[in-house]
1. Quick check: -9000 is what I get for helix-only ellipticity at 222 nm (-39500 (n - 2.57) for each DSSP H run of 4 or more, over all residues; to 500), calculated from one of 1, 2. Which structure matches?
2. One of 1, 2 was used to calculate percent of Cα pairs over 36 Å apart, giving 36; which?
3. For which of 1, 2 does distance in nm of label points 7 Å out along Cα→Cβ at positions 28 and 476, calculated from the coordinates, equal 3.1?
4. Using the calculated result 20.0 for mean count of other Cβ atoms within 10 Å over residues 356-363, pick out the matching structure from 1, 2.
5. Here mean projected area of the Cα convex hull in nm², for residues 44-155 alone was calculated and came to 10.7; which of the structures 1, 2 was it taken from?
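Bear in mind that the values in this text are calculations on the coordinates, not laboratory data. As the structure is a prediction and not an experimental result, all values here were calculated from the model. Cβ atoms are built from the backbone, for glycine too; each structure is taken alone.
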Structure 1
Amino acid sequence: MKILFHTIQFIRSILPKDQKIKAMGVSVLLFLNSGFELIGLSAMLPVFAVLLEDNMVEKYSWAEWLYTTFHLTDDKQLIILLTSFLFLVVLIKNIAGLLITKYQSEFALGLYSDFAKRLHQIYYRKGFTFFKGENSNVLNRNVNTATSLFANQQLLGVLNILNEIIILFAIVISIAIYDIKIIGLLAVVVTPVFFFFYRWVSVKSLEIGAVRNRVQPRLGKNIFQSIFGYVDVLISGSENKFRERITIDVDELSDTNIKANIYNLAPTRVIETSLMLAILVMNIYGVYYLDSRLELLQLLGVFAIAGFRIMPSINRMMTYMNALNQNKWTFNVLQPLANEQVYACKPQKEVVFKDKLELENVSYAYPDTPSDFILEDFSLVIKKGETLGLIGASGSGKTTIMNILLGFLRVTKGKYKIDAHVFGEEYEDDFYHKVGYVQQSVYIIDATLAENVAFGCDQAEIDYTKLERVLKRASLWETANKLTNGVDTRIGENGTKLSGGQRQRVGIARALYFDAEILFFDEATSALDNETEKEITASINKLSHTDLTIIIIAHRLSTLEECDRIIEL
């Protein structure tokens, strides 16, 4: 039961205030649901009593009241009346139970949506260096899978366990009032079996959760890499290596899931066996110590009714407990939600770029190596409308300078100024609207050419007049017209239907579509053949004769021939 209390505490720590109020409402519904379950169980007892005993009217006042009220003439009519009443009670109980379950599910899955959004936002706040240092498969699993498992397995699991505990407690109290010996029998026979079995299964469930947490991201990474890098895998002859890694992980997960299925199904068998043992003990007791077989039959009947509800209740509790243990790893993933600070975004200000970008005595070191400066006391002024080239050996700081100028990295020392404004968080939104960034590998989504250029826009929002204009400026209009459906042709995941040069032009067109004033090219032609590089360079050079400010990182001086200045690092 330790995992139950631990999970409840963790849920409380990460729930927003408004969700805690909803959680209290769900708790009230749990009590109502438990009451309905108990009423449904209690409604069986009168039917059971009528079937086993004669002369009900003389023995029980409630039977006499029913005879008088409904003008009954014999026991058959009483049995039909009680059975009809039982049917109505069970029907109402089940309808109410389904409505309560619906509300619980809406609450839990609403939290899944909230947790996924908040975790995604927390990751984005960590910034550029965080995303560069984390595995994308792990982040994808955390935002989607971990939040979903927590809502469906941990949160709903806790709610259902609490529901079953309340029902179980109410049933035990009712049976104790009827006959304390049945409670004693359950305590002696069923409880030890439940306790020892749960202790064993909980340890195994934690092991299952640890294996899934370790293996699933690794499996996702190997599958993604083998598909995304199909050509390289094929050429390098590493297909079997990837398949071997995938096979090892799939086999381990399969073995783990087999064990999980057994542990989830085992409680039914164990509890059923322990209840049959209890019936055996009860029969031995009844044969030797009760006055009549009818008394034993009544005792067995009450026990059977209780067992009819207790057995699935305990079984569900065990299953939910297993799920809590198997998915305990999600606590580590969602811990940032518990520690989340109220994020007050600085009011955004407009930044006007009319004169220059300036790095003033800038030094930079990555957070994990604070004493190892990549740049130290570096200064640079870039005039508006200037085309600047950066060239240098690998590790000389070219990309770091570009990432500082883009606003992705914050300087450790010194100042980054846009005209007279020192760049800060309050200028981010407006500055990013002025910036276009073309990387060595342009990110292409599995969508149409139009959607890739107007990145992030819904298809209905795309300005096709503007799209045509930027495609012409990026020397991509002729290519677009040759596609099957023009700009509305899907160009494949990662732009598989385009050449390398065409993909780079998509990046240029994307920057132009969003009215960028400053264009950054980070080794944009390094992965291209000489002829294609010349074509892309010519496209960039055409842009350099406009009012755009262009910063180019390149590994060949020939790419920078048209630059106003070239800085070698």
Structure 2
Amino acid sequence: MKIWLGIVAVLALVVIAALAGLHRWFNPPAPAAQLFFNGTILTMDPAMPESSAMLVQRGEIVELGDVDTLRDKVSRDVIAVDLQGGTLMPGFIEAHGHFPGEGLSAIAVDANSPPIGDLYSIETLIERLKLLAQRRPSGTLLAYGFDDTTVGEQRFPTRQELDSVSETRPVLVMHISGHFGVVNSVALQTMGIDESVQDPEGGYYGRDSDGRLNGLLAETAFNPVRARILDLPAMDGFRVMRQASRLYLSRGITFAQNGLADAAAIRALGPVIRYGLVPVRLSIWPDADAQQQITQGRLSFPEGERSYRGSVKLVSDGSLQGYTGFLSQPYFSVPEDYPAEYLGFPTLSEQALAEQVTRFHCQDLQVAIHANGDAAIAMSLEAIAAARTQCPGIKQQPVIIHAQMATSEQLQRMAELDVIPSFFNTHVYYWGDRHRDIFLGPERAERISPLAEADQQGLPFTLHADSPVVPFQPLQLVWNAVHRQTASGQLLGAEQAVSVERALKAVTVDAARQLGVENEVGQLRPGLRADLVWLDRDPRESIADWKLFQVRGVWVDGVRRYPDGMTE
């Protein structure tokens, strides 16, 4: 018996040593000292906007100033980083997204159409899914990024078309908005969805002309299917995470965000976070049910060196380009089978939204509410006002996510209620032409993402890409905030443009403030962590050429992560 106990003890020590080695491999220590010089150091700190050199010790910024002065303060073995005339600035921060969603390209079909991908037809989509089935002989077949308004057929694929891919394996095609999906017959059977199913509140099941399920799932009807299918096997999850990490680091992103994590996702992220397998910082926003489980002690939130528990994420409406965003005035044009005065719809009733916002706000938790349409924004602000009345001593700043159709009056009320709007501003680029011509009409389309008005109200707004809805390209967000160009090159709402400096704040300083980490990152000043991006040029001078920018280096906590480490 003693022998077996000894063997077990030895094996336990081996496992512990292996795990410790794994953690060390993915989390190397920061150098004792690093000196950055010979370039522009853009601090995003109004007290000292620029510097010519910066000293970092063990991952912490300790001083900015003249290179010779700083060099004299450290030993000769300091790591000197010659910026070669480039620009060093705080690493870019994701104010809202769904990390590691962009990594789905490692295991799924990229069904994006131009300007993101190259899919033009449902026929090509089916061909690519069949090829995926050959490469991946088991499990669900997944495609993401599909947009029914950009393919030649101008519709979703049908259940029968997806049955032609496989009659034995589930198939899911996710809409680019993330609010819709189309599945085959096997997937419906797996989820227990049959012809007798009733539409849930805040969603619906698509049906054909004979009243039979056509495979389309919208909003709350889609959510459980998406959650189950995206609960990936461990190795697939690791591949997705690594791919997303590579992409983010290559763009200068040092802080990622998972903006709607259910309990299963939080459990899956546990070991990833515990052993430091994600090289960037990560803020995780639990959904209402997951937060309730955390509060009741039924779910543990994963803790790690670079992980943060963020807002409780609620959803008040859907997608404008999917006709489920909730508007106060009808859509500009709608499909033939829609009512003429169609407004979209809320995913929660006013009472349910108000109850959730008040419950979490009064628990001293930050609340982030997805709201695209102006009617949904109105509901959300009413709920926030009620919560502030109920618990006036709570100082948490609620967030309105997307805020596409915010009116002037609503922006003013956000300022009064101390609310942060986070704008999905590249809607101007990706959907601006269609918002103008199809969804919203010229007048309302001019006002999507009203950044200038928000700035005039003094609102500390942020910018995001809702990745993987569209790629999180921070410099593209800044460019589009300044130039307001659509994919066709047309100007859309030029009066809502802001300066480069203001847009850069939205993806650094204000994003850090929104996430509650402004005392750690977002600026380059003494006492903050060295999360850095080194660009080959100054974005304040040439943002129009954002596609030509090169990211020469990225550091997280003083550890160089790009082009070294996971990105190799």
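1. Source structure: 2.
2. The value was obtained from structure 2.
3. It must be structure 2, since only it matches.
4. So the calculation was done on 2.
5. 1
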